[in-house]
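Colleague: Take a look at the structures below.
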Structure I
């Protein structure tokens, strides 16, 4: 299990929380530009750098995938997930 920081939306507020991900269940990673706009608008919790990037991570959940928005660029998230193993199982 790998520990990442997830962005979640509760009502009209955004919050950050830790999430633990099993790398063998990751299907795809892609940059999330929409969250960059939310950050620029000041709607994310304080303390995030204005240059921060976000990644949309898709987990295999049987017939449907589960999407998480993770703090960090796709390359950074991949390096955390990868270690010495293959990440994408799609």
Structure II
């Protein structure tokens, strides 16, 4: 999948930026409505990180109350299914 310039969801538009030497692989800032990804990692890791941050958006906006471990497990599983079935182009 290509890394988009922004993600739309729940009536909001979240810009997606990539920064080198960022403090983690990815982060969503709900207050300012933006997503940041680590630029220096390989493409598949960026895809996986973006999916993880999208799940944080869904979790927050839907008040699903998943903790970090739950978000991570779902993101990892969903990414693997999408990748294994060639659904990421």
Structure III
């Protein structure tokens, strides 16, 4: 049986769980402040050509050209599925 989440619930995780907190505290990805941006080690290409966009709550890798909301970031780093990731991040709402 598959678990279903409302659009509102998924949207709340994407928008209200700070991607910065996911990077620094939950995933503990290597990261650094540089030029006013949080840079983090991309879980896909393992490079630091990244930045966090504060107002849009996303991380971006400029090398592999991927955007990461909190759900995408956890899925990529931990190699988890969507349902498991949403269940984990729900505790941060």
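Colleague: When helix-only ellipticity at 222 nm (-39500 (n - 2.57) for each DSSP H run of 4 or more, over all residues; to 500) is computed for each of I, II, III, which one produces -8000?
Modeller: III
Colleague: Same structure again: For relative contact order in percent (Cα under 8 Å, 6 or more apart), the calculated result is 26, so let me know which of I, II, III that is. Provide the component values of the computation, followed by the final result.
Modeller: Details: I: 32; II: 23; III: 26.
The structure behind it is III.
Read the figures in this text as sums done on the coordinates, not as results from a lab. For clarity, every value in this text was computed on a predicted model and none was experimentally measured.
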